[in-house]
Structure P
Amino acid sequence: MSYFAYQNGVLHVENTPLTTIAEQFGSPTYVYSKAALVDNFSAYAQACKVNGRDDSTALVCYSVKSNSNLAVLNLLTRMGSGFDIVSGGELLRVIAAGGDPRKVIFSGVGKTPDEMRLALSHGILCFNVESTAELERLNEVAGEMGKQAPVSLRVNPNVDAKTHPYISTGLKENKFGIAYDEALATYRRAAKMPHIRVVGIDCHIGSQLLDDAPLLEAFDRLTELVDQLTEEGIHVHHLDIGGGIGINYNNDQPVAVGDYLGRLFRKVDEWRQRRYQGAPIQVLFEPGRSIVGNAGVLLTQVEYLKHGEAKNFAIVNAAMNDLMRPAMYEAWHGVQAVTQRSSEPRTYDVVGPVCESGDWLARERALAIEQGDLLAIMSAGAYGMTMSSNYNTRGRAAEVMVDGGKLHLIRKRERASELFALESLLP
């Protein structure tokens with residue numbers, strides 16, 4: 001199903017023209033399709049159900065960092081989602097959205113003592129520990145609170161995800177996780193700590209994977225380690241295979257969620273039957289981009305058209321502070337004129353007003369547009385708003401959720417006065 005499509009020459013989100021959203025809420029504005037979010041999450045939930053899994057044997061933990069708006073988190077909570085967080089602030093967002101802390105896994109390489117105390121006080125499902133130093137600190141903090149911390153080690157399986165180096169996380173040279181060759185010794189150490197309770201094993205090899213072969217390879221490496229742990233009397237209750245399934249940005253062809261999970265669950269069942277007489281193990285997933293990425297667009301307006309000898313520029317009111325991915329990764333986002341014109345298209349670089357040469361959203365796009373027209377930057381639902389900033393004292397964009405013909409403002413546009421409200425003059 002296409003959630004963003006032209007009707008009578010105007011780009012719609014579900015049943016609503018984007019022109020109507022611009023008239024009502026202005027721009028730049030992030031616009032999300034509720035139907036897309038529901039369907040994308042349901043692809044995971046349905047694949048689990050088809051393969052005979054319930055919450056005790058499979059749990060989808062949405063990656064909050066991809067899009068952390070409370071309305072998004074609340075919608076997924078109502079659908080039964082768990083959550084993967086990387087900060088104490090994200091845990092507080094999940095709780096504010098009605099999420100269950102007992103379905104929260106806490107990843108990230110730099111957890112502070114305060115964040116550990118916060119998570120322990122709310123009884124989260126698991127800490128994904130990424131270093132021996134973190135393990136020691138967590139044991140100490142839990143001891144001070146008179147608690148045991150549930151732990152899985154994020155094991156780095158040294159599997160190449162074959163994706164952009166900035167979003168590859170499973171190789172030896174990456175900062176994430178505990179080296180595969182050191183994992184067994186670290187588990188032995190964890191099992192002897194009085195305030196640590198070993199409950200699982202985790203990995204995450206990268207993002208925007210179009211092929212599931214690297215994920216299945218990582219799974220095989222994890223199961224080898226689980227077998228070694230079992231032989232030593234260290235038992236894990238869940239296996240977290242991470243996230244990473246990609247989306248279509250530019251005629252990409254990502255593996256279908258149902259196909260990937262079907263293959264994975266078959267491997268799980270074969271392994272458990274072969275080694276554990278079929279005893280079940282809970283499998284956790286950490287999808288983010290594949291749920292929200294193509295559920296959102298960034299709506300922006302053309303302020304000026306600038307024609308030159310070398311290039312033509314469409315200067316818009318969105319910028320790198322609104323959507324960082326092109327400047328950071330040279331990421332490709334589709335660009336569509338909201339209102340179709342019959343005039344001959346010209347090739348433009350779509351750029352913003354920020355004072356950086358890296359402030360671009362798209363390069364060399366054929367567009368039939370005029371000054372004042374609206375553009376939709378496509379596939380912007382993931383790592384758009386969450387990576388935005390106030391550079392150049394620019395207020396962050398509004399966010400709108402569309403439900404058929406209904407519009408919901410789920411985040412107000414920031415005002416300039418709010419950006420320096422926490423600052424003080426010298427006496």
Structure Q
Amino acid sequence: MTTSQPVRPAATGSRALTEGFFADPDFDFETRMALGSTAYGVGDPGIVLATVARIVDGDRSSWFAAWSQRADELTALADAGGADPRGAMWAYLTASAAYSRALGAVDGLPAEQADTVMLPTFRSSRRSWDAMIDASQGRFVRVDVPYDGTVLPGYLLRPDVDGVPRPTFVMTNGSDGSLAALWSSGAAEALARGWNAFVYDGPGQQSMLFERGVPFRPDWEAVLTPVVDTLVDRPDVDASALTAYGISQAGYWLPRALAFEHRFVAAVADPGVVDVSTSWMDHLPPEMTALLDSGQKDMFNGFMAQMADDPDLARTLAFRARPYGIGDPFDLFTTMRTYQLRDVAGQIRTPLLITDPDDEQFWPGQSAQLARLLTAPHELARFTVADGANIHCQPLAPRQTAQRIFGWLAAHLAEARMP
């Protein structure tokens with residue numbers, strides 16, 4: 001679960017919209033994400049509301065138990081519906097998303113419990129996702145991407161099995177998002193428009209982290225270029241009609257890759273992230289930032305050790321640091337400060353749409369900062385609390401978001417095809 005500051009939109013109206021579903025900001029954000037995903041058939045609003053009704057505000061154990069139990073129920077429902085592939089796909093997809101929501105609270109569980117449930121919960125989520133793929137009757141296929149002596153697990157989601165070359169929407173996930181979450185963030189919309197959608201686990205994400213221990217890297221061109229190489233060789237992908245999307249922290253990774261990978265017709269950063277480290281650095285007192293700046297490693301780590309005397313804070317820091325693969329606090333913060341676009345944004349050639357929601361809580365103001373750094377064609381897509389489309393990645397407005405995103409991409413595809 002992403003640690004954030006509480007978001008309290010300024011608009012008046014619905015109490016849930018303006019005050020939140022939970023006082024706990026993480027619970028509130030994840031509930032909004034779960035409700036928004038129902039717009040694309042990931043569960044039902046009633047399932048979400050009935051599940052969160054079981055949760056004690058701020059109690060990670062109750063969050064984990066409620067979503068795990070719901071996921072188990074949905075898996076059993078899917079397993080019993082084998083004669084109805086469409087219904088089974090819905091239940092498996094919803095179960096996969098529910099297991100992933102449970103996993104988001106692991107950082108707040110007692111250490112001995114967290115270590116016990118983390119990998120099994122991830123594997124339950126991935127089994128349900130794979131069962132959804134298998135129930136698609138051949139429309140969805142596994143596509144491994146050769147990468148650094150191994151492979152990245154990928155999935156090409158196709159609107160049918162005819163195998164004709166189609167525009168393909170390549171989706172890069174954020175720091176802790178699941179593949180199931182990408183369904184309602186654009187994959188379902190791409191399919192409805194007759195496009196393919198491609199989703200994958202990159203280094204530090206999902207299976208690459210939980211099962212292989214492969215950490216994040218800042219130079220995402222080393223990841224996305226092999227993805228493109230793999231896709232353009234397929235007969236069911238139109239190599240001249242590739243578009244790209246990066247959600248959450250991929251609002252950094254995708255633009256970084258686009259500075260070096262130029263085969264996409266157009267792309268979307270949701271939102272723009274110029275400097276990943278600010279979501280961490282903003283929580284440090286100025287004195288500790290000064291220690292980083294001056295290279296005083298031992299003193300910085302000494303202060304971090306004192307902060308780690310708080311067991312809840314220590315667990316959260318360890319969970320958030322894990323995908324970076326760096327145990328030393330000074331080295332971790334120093335490395336994170338290299339996750340920035342200021343040095344490469346001017347090399348981007350691909351037309352880029354950048355979402356810019358009200359109340360962005362993780363990287364406020366950075367969408368506009370990215371726009372100012374670009375020389376490539378670009379546009380800021382504003383999303384407002386007045387339309388219920390505020391906060392990070394517009395969780396309660398997936399269809400509003402899709403309308404803006406796919407309108408932008410379709411226009412650029414049409415322009416690219418003009419003689």
Structure R
Amino acid sequence: MILSLPSTGAPPGAPFFSYRQGQFCAEEMRLSDLAAEHGTPLFVYSQAAILHALGGYQRALAGREALICYAMKANASLAILKLMAQAGCGFDILSGGELEVALAAGATPAKIVFSGVGKTRAEMRRALEAGIGCFNVENETELDVLSAVAQEAGRIAPISLRVNPNVDARTHPYISTGLKGNKFGIAHERALAAYQRAAALPGLRVTGIDCHIGSQITEAAPYLEALDRMLDLIEVIEAAGVPIGHLDLGGGLGINYAGETPPRPEQLWGQLLARLDARGHGQRKIIIEPGRSLVGNAGVCLTEVLYLKPGEQKNFCIVDVAMNDLPRPALYQAYHAIVPLAAPGQDNEQTWEVVGPVCESGDWIGHERRLAVRPGDKLAVLSAGAYCMSMGSNYNCRPRPAEVLVNGTSARLVRQREPLADLLRHQIG
């Protein structure tokens with residue numbers, strides 16, 4: 001049976017996505033039934049998979065003063081945000097829009113941290129008005145702007161500084177964020193001076209320190225290196241008279257796309273907490289900002305085979321999902337496993353370039369996939385819960401897909417397919 005799965009490790013999303021009696025399922029729901037009911041392209045998420053992933057972090061941090069802030073850039077579907085809020089999560093936001101969506105999902109404002117390199121004055125004012133827990137400040141000029149905005153609003157802005165520890169996360173260059181050449185954070189060498197400046201500014205209150213070294217990290221070593229550098233810095237800053245309340249170590253833990261074996265949250269945090277204890281910082285409050293590792297393998301994208309186009313050099317399997325719906329392959333040359341919804345036999349299997357209908361050579365979903373397919377067949381693109389729908393667009397004037405959340409034997413539509421009329425709704429001709 002050719003399933004186009006990675007050759008090593010468990011299939012991405014297992015056991016929450018698996019074949020049952022020859023049909024690929026999300027929990028107890030046949031995905032072919034969902035495709036028939038809602039059409040394709042269609043994103044389907046497993047509630048059990050999300051809660052299972054979150055549970056790993058909750059168990060790892062049990063007994064500690066800790067806050068898990070879901071990095072909602074990974075997937076900002078309102079239903080998923082509500083699930084996170086109900087499970088006790090805070091949120092890591094990057095824009096005023098994310099703030100409003102998080103609040104609409106029931107977020108506790110004091111559990112929101114506002115990250116990002118380009119916060120506007122209007123975003124700062126709104127976040128102060130909402131009473132968020134912390135601004136993760138990315139540069140020294142931002143300190144002056146936030147101080148002025150807070151004074152104008154008659155409020156005190158709680159802040160941490162995002163320090164760039166110059167640690168190589170050993171991941172894709174587009175999602176590496178902790179090196180000197182990256183746009184993020186304040187240089188490690190400038191941190192003490194920046195904290196002394198922040199402590200002296202009116203309108204600001206120093207509450208912590210923050211770092212985030214990248215995404216899709218598959219080993220513990222970069223985290224341990226970053227932690228040691230941050231603890232060294234905390235000790236220097238506090239010795240200079242600026243107390244540090246919390247340590248925010250960001251997120252970035254990877255998932256299994258193509259046989260990767262990143263540490264489980266319990267394994268990673270077991271090592272990190274042991275290092276904290278050994279260095280005398282076990283009492284310090286911890287904030288973390290996982291995103292991909294909570295939702296990445298909790299979602300799939302369903303698509304229909306439109307045409308098969310054999311060629312002299314390559315065979316093309318043209319599907320109805322495109323780079324505007326699922327941009328990671330085009331943007332990062334990323335691998336997503338692709339499987340048929342009906343488990344096939346081994347007849348007529350061929351090697352296919354799985355591509356979308358958008359007018360770009362970069363509009364591909366999978367290279368050289370062994371599949372036995374015919375026009376009209378339905379496929380599932382796995383590991384599509386993070387940075388797919390949230391990064392989607394209307395390129396080629398294509399409406400955004402619908403989304404469904406599965407819970408055991410039931411499924412509910414949580415985002416309607418975007419109507420064509422919405423493409424014109426806000427335009428003035």
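List of remarks:
- With relative contact order in percent (Cα under 8 Å, 6 or more apart) derived as 22, matching label from P, Q, R: R
- Structure (P, Q, R) behind the derived value 0.30 of FRET efficiency 1/(1 + (r/R0)^6) of positions 185 and 361 (r between Cβ atoms, R0 = 41 Å, to 0.05): P
- Origin of the derived value 0.10 (FRET efficiency 1/(1 + (r/R0)^6) of positions 209 and 305 (r between Cβ atoms, R0 = 35 Å, to 0.05); candidates P, Q, R): R
Bear in mind that the values in this text are calculations on the coordinates, not laboratory data. Just so we're clear, the structure is a prediction, and the values are computed from it rather than from any experiment. Cβ atoms are built from the backbone, for glycine too; each structure is taken alone.
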